[in-house]
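Some structures are shown below for you to check.
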Structure P
């Protein structure tokens with residue numbers, strides 16, 4: 001039970017983080033892999049956080 005839940009949580013985080021990479025296409029001057037790496041990291045972390053929060057809303061901690 002926990003194994004499935006943790007895998008889902010990780011998948012949500014990875015999906016949220018990877019979707020934020022599209023910011024590079026939308027605004028490459030401010031969010032890029034060389035000059036704006038700190039900003040890109042912040043956007044990636046927020047995307048992962050939002051996806052994890054949505055996952056936790058649908059699948060709270062499993063009862064053991």
Structure Q
């Protein structure tokens with residue numbers, strides 16, 4: 001699993017950081033920073049929640065082979 005963010009869509013609501021604080025962090029510029037671009041499967045539920053609840057749909061998950 002790989003996590004990506006579209007910074008043009010990110011408005012800094014911080015929902016992602018609340019859902020998965022070890023993967024996402026709200027930076028000083030009010031945009032999300034991905035702390036762990038390839039989180040392990042043990043973090044999948046939190047990352048999926050962050051993607052699902054992002055109010056601007058700025059996050060996405062891609063599966064790596």
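Given structures P, Q, which gives the highest value for FRET efficiency 1/(1 + (r/R0)^6) of positions 13 and 29 (r between Cβ atoms, R0 = 30 Å, to 0.05)?
On the way: P: 0.65; Q: 1.00.
Looking at the calculated values, the largest one is Q.
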If FRET efficiency 1/(1 + (r/R0)^6) of positions 5 and 21 (r between Cβ atoms, R0 = 25 Å, to 0.05) comes out at 0.95 when worked out from the coordinates, which of P, Q was used? Q
I have 30, 9, 8 for semi-axes √(5λ) of the Cα gyration tensor in Å, calculated from one of the structures P, Q. Which structure is it? P
Origin of the value -6000, where helix-only ellipticity at 222 nm (-39500 (n - 2.57) for each DSSP H run of 4 or more, over all residues; to 500) was derived from one of P, Q: Q
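Any read-out appearing in this document is the output of simple, stated calculations on the displayed coordinates, not a laboratory observation. None of the values given here were measured: they were computed from a predicted structure. Cβ atoms are built from the backbone, for glycine too; each structure is taken alone.
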